[in-house]
1. Which one of I, II has helix-only ellipticity at 222 nm (-39500 (n - 2.57) for each DSSP H run of 4 or more, over all residues; to 500), as calculated from the coordinates, equal to -14500?
2. Tell me which of I, II gives 0.55 when you compute FRET efficiency 1/(1 + (r/R0)^6) of positions 107 and 515 (r between Cβ atoms, R0 = 41 Å, to 0.05).
3. For distance in nm of label points 7 Å out along Cα→Cβ at positions 459 and 643, which of I, II scores largest?
4. To test your reading of the models, identify which of I, II gives 28.1 for Kirkwood radius over Cα pairs in Å when calculated.
5. Relative contact order in percent (Cα under 8 Å, 6 or more apart) was computed and gave 18; which structure, I, II, did it come from?
6. For which of the structures I, II does the calculation of distance in nm of label points 7 Å out along Cα→Cβ at positions 139 and 683 return 5.3?
7. Can you spot which of I, II the value 16.2 was calculated from, given it is mean count of other Cβ atoms within 10 Å over residues 59-66?
8. Could you figure out which one of I, II the value 6.3 for distance in nm of label points 7 Å out along Cα→Cβ at positions 395 and 475 was computed from?
Structure I
Amino acid sequence: MYRWGGVTVLGVILGYLAVVLANPRHFFTDDTESQYTGLWVFFGRAFRDGHFPLLQPQQWMTGNYTNEEAGLFNPPQLLIDLIAPSVPNLALYATIVKAIFAIITGLGVYRVCLAYGSRPQWAAVAGVAMPFTGFFLFFDSASWFTAMAGTAWMIHAWASSERYLRGQGGPIPVFVYLYLAISVQYVFPSVEAVLMLLAVAVGYLVCRGPRTWPQWRDAFGPLLRLAAAAGCAGAAGLLTFLPSMLSAQVSWRGNSQINNDQFLTVPWSESLNPSLPTTMPAFTSWWGYVQPLPMTYIAWFLIPALAFVDWKAAQKHWKQFVAIALFALMALMWTAGPGTVGPLRWPARVLPMLALGLLVLVCVLLGRFATLKDRNNRIIAGLVLVLALWVRTFSADPHQVLWHLGSAAVVIALGVGAVWLGRTRGASGATALVIAAMVPIAWFQVWWVQPTPMSWNLPANRNEAMAAFPKFDTGTTLQLAERGLLQPADKSLDGAYGSLVWGNYAKDLEQDYVNGYTPNGHFYFGEMLCMRWDSSVCPDSYHRLFSPEPTTGRVLADLMLVDRVVVQKAMLPEVGDQPAPEGWHFVDVPGHDKYIWVLERDNGPISAINGRVGDAHDVTATSLEETDSTSRVRVSSETGGRLTFARLGWPGYRVTLNGKTIPFHTVAKVFVAVDIPAGTDNAELELSWRPPGWKIGMAGAAAGLAGVGLLQWLYVRSRRRGVDAPAAEQLDDDQDRELVGTAK
């Protein structure tokens, strides 16, 4: 078992090396380069300085990190963050991190297959194949790292859940893996884990087949223990999602509607076409209807191998496949829509779950019921399946017919080779070829789609980028720019990236910018400056920034305590021909004048003069203490007035005046504001923020840890007494089946 686990690890590593040979930046593209690595560097620097930044008010776009995909309470993610500042080459670091998680993913699939009785050889096949399935390789691994990490932990939770049900393992692995899947701070793995647990529970009941009340009682005991372990993990994970759930009403993700649009919804005719490496499915995405990436590919052997399963023998043990089949079926249903269910959008994101379910199902079938009996007819059946795949692939993407013909020919040749090795060398020989073929296929697929349509081409070397970027003084910088105006030649350090930032690129540069990448931004702040998820803005943002806010009469730049404004020349070329706004002046930035205008305040930075007090109307206000989450201010007002803070109005704030709680509100639905009562004299006002629901979250974490401790104690006690949980139907019965290598 350990030997084939080692084969799984080796196969994943070789596959990763092949991908990097095809495109050294494959694992440093799109959201990884623009969102995640910036967060890793930012948090790593903060941790080393002794800070745990839940809130950064000056980072208006991304500063509420309980609302971002930061993995704040995920121990492996915190370790990734801590190391990040020490690795100058972010592309290299991202590749290493993702290779580790790909190995974790592969070993998880390997464990799941073994749990359902597969031979280790075919379990290794599934384990190596999973990281190189289409959507997982080109989206989760290349871009959406939290999806990749959450999937890796969820798969291990599946294997541990099955073992716990059968009395072969304890509750702690179930708790740990589920908690890690939840705490990556990405909602999809959490929901997918619920579906997995439901499938496991249904499969367990079907296998047990209870008919009388005592049988039902015996069956429900293990299920209740599994539900309790999962509930403990969910309680511990409340702190991850409660703050964002309770902040949803002011965020971009506040919509709880269910909508059915066609964007990234995958018809079954496309998602069930997974075995030709050149498959380019037809559905709507960013690139139109026919996709430029093999999103629905799973594994070259997956469909043709069905011809070599002894279905009569498998039918006798059908109950043992219910959990796997149900999970795959639920994933299949989800991939086809609806398009949006609250925060869950783009059903194509579930394609890795469909790949997982089908890989486990097919490889367990092959690992238990593969046969070469009646070999010639089975080869013909395999050829018919490949022909059907080719017809579907050609129908979706007829313009690349020659590539599809070549792809089908390669699959046929590999299949014939696997059959021959299975007949002469047994299962080990056949599976060795199946695994080995995945490496060049992964290389080919990545090479074939170059240049990738997803890359921002942000600089990978932080040291080089920091050396090339303008040497701004301290203070808060706001950039007004549109990323869509960049031409291909601009996407380099010698071009726009030497002067402008998008996404979390400023964090790579250790610069303090308002701008950042956020999928969960503050709705009203975004509307105020027409700023989008990547921190691009509309041309009117310049006018808005220097226009008075009606309630206070102060311009937005003052209310935000912005010290510096960088303006993209391509978006607003006329700015340099106009006088600078009152109180501001243009500064020269030698070597960067091709791309930007830079404005700074006449009297120097204001962001650190009086805490985060943005406006004091009929109030005398003096900052006493300022932290990320707290503003303490000495206030006086004879007639009553209003204090407006340079803080976004996220839920979670509390205000006290001389220790007594008073209400607060927002200005322009953006800035936190407090009305000061008339007659206030030298009073101490404290504005403090805590993540909404944090008390419930902390209590949930404590209850979850206590609960799993109790479950572990019960498990150990039962083991000492020799009373294990009733096992499911035996999975290693070799009767009525022929294995590859023994069939003649």
Structure II
Amino acid sequence: MAGFSRLASCTALTLISALPFEAATAQQSYALDDGSEVLVLDPIFVDSYEEEVLQSLGVSVISSDEIAERPVTNDISEIVRKMPGVNLTGASASGQRGNQRQIDIRGMGPENTLILIDGKPAQSRNSIRMGRGGERDTRGDSNWVAPELIESIEVIRGPAAARYGSGAAGGVVNIVTKQPEAERFTISTQYTAPESSSEGDTRRLNMIWSKPLTDALSLRLTANYNRTDADDPDINVEETCEIGTRGCNVYAGREGVENRDMTGLLRWEPTGGHRIDFELGYSRQGNIYAGDSQLSLPSELSQSLAEDGDETNVLHRRTFAVTHEGTYDFGESVSYLQLERTKNKRLIEGTAGSGEGRIQSEEYGVTYLDNIAAKTEWILPGRTFGRDTTYTFGTELRYEHLDDPVTVGSRGDLDFEFGDTEAAAENRDDEMDQTLLGIYAEANMKLSDVVTLSPSLRADYADTFGWNLSGAINAAWEVTPNWTAKVGIARAFKAPNLYQINPGYIYVTNGRGCPAPYYLQGPCYVLGNPDLEPETSTNTEIGVAYSGPTGVEATLTAFHNDYRDRIQSGTDQLATFTIGDDANRVFQWQNIPEAVVSGVEGSFAAPIGQDLQFATNFTYMARSENKETGDPLSLVPDYTINASLEWQATDALTLIPSLTHYGKIEAPKKNPVMETDYDNTDARDPYTLWNLASRYEVTEDFSLTAGITNVADKEIKRTGDGANTFNEPGRTYYVGLTKSF
């Protein structure tokens, strides 16, 4: 590991020394007593590439005040979803695991949203098996930090996100935690109670303590407990079963979750220009079972577990990180090394056919995922063709190692060879790893007083698929002091995950899941494919921003993503073999040629008098299409509108009524892994949710929050028909307290 870190640092320093630059300066002349003149050069500061990215049209920043004024029940995805271009979806358009909804940016799917915590990747969801349709039984990586412990959330969409490497083709969510400053102890608690007794309530308690130890050392400790109970197992029964019907399949409601999180950060500032952070973190995230299985086929065991509200899977996430930030005469640097270990412990599930995803045993299987992330980035002022420029050079390493004896070793009855793949159980490797090393160079050039050009180039090498070249160019033109036009284009990518490239990961169906024209002609096997290419996309956006002297802020952006080499379960038969009298068919994961996503997003905010602030944003998805099937890539609304009115009723009291309106969600018409038509393609009709939030500052150090979500009680049940794949909870009340000492 030390070798990896040295390699990253040396690569960045080699790039820096190899590329010429001049110090960016301005000059002033002074007359001396002897009549001579001397020139004094003063530095001219130009934003870094990253700072320029954070001013892009496709960027939203959620402050800690906004989080406090609009509290979330459990997961910060609840507030991120209200940003332009953002929705919540499952990992595929199939609707399986429909209530396990994650952040989906610009319709590219959760797997193309990169989650960062203080700029470092969180990748625990990759420890969870991916189903043949792209599903994972995961709520994603957005619930590792309690809302009260967050300083801000940066939501980065489109070309601006391409600089972050693999997994950011849709966008990036960077969770910035509160840092150690003056000595302070803050404790927060919140209770959320649904009006319906069939829905689970939530209670949360957390604290943050920061304290300077010496002039050079400071400490931050955090702890969090958060529990949301599961919905009743029969919450959807009236929507899915006729009265008196026996034996019908009832789609489960929302699972509950219990979080226990602890972190410690020791900050050392040996000199004024250098800072080193040592961080340790531990989180335990357990589900509270509601009866869901991937194909919604309940068993006596699963029904019993749901009725008892048992935990059926638990993620343990441990992290250690060292971060250095330095300021030098010639520039700045940021470097880190992070170790992340995830232990995925869950009751044994079926991995084949109609029983896929259904709990089969009260025994636990354990999967381990180890991730190493390292990065060094250097920011240097200079000049390009006589123009003031800020350069950024960096190197990034990601290493992941997966040990999954549960799913890889589950088909012990197989014994055949396909190409270089030996499918005999004793020859299959439970372990798989992948290393990605990226180098990048970026520049933010001030071409004139009103035009800024920001190009970047990135090269990544993976020991699984080889080289990938990506990059971006963003430009901003200040048309007037109030109007700015911006355009960007970028090539982004996503590496295949460790299940997709592992030939030992084998999915089998006895016939009903075989692709056409082999339906009912199984068994059919889908093997991992070590020859997969990375998914790529060309992301383009163009738009305008207005910032008025009276506080009016507005943006309008059109985006278009050409999505190529998307990875899905293959439909082309590659081989056959026989076991006994059965003819068996072999398929693999494969890259599909093309998909496209396009739309328009915008925002508007303006003060209304001295005490009112109005804000709204919208997203319109003009197109989200797998060009082979014509179906949407993910189940997102045709359009989404968010609006709020913040009223400073008194110096202490803030009231915020708000609404979210969702347009129609179209259902897919064709099963992409079977190439057959779905029997039911019902769309989810448009609907509106109204909310009311309030915050009262009792003193400077003591505040109270209270509110109602879904005031009109627009409750929608999951039926599994078409796009009706998730529950929309009804009216809910909450109250919270925060006290600092």
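Values in this text are rule-based calculations from the coordinates and carry no lab data. Remember, predicted model here, so these are calculated numbers, not experimental data. Cβ atoms are built from the backbone, for glycine too; each structure is taken alone.
1. I
2. I
3. Once distance in nm of label points 7 Å out along Cα→Cβ at positions 459 and 643 is worked out for each structure, II has the highest.
4. Derived from the structure labelled I.
5. I
6. I
7. II
8. Structure of origin is I.
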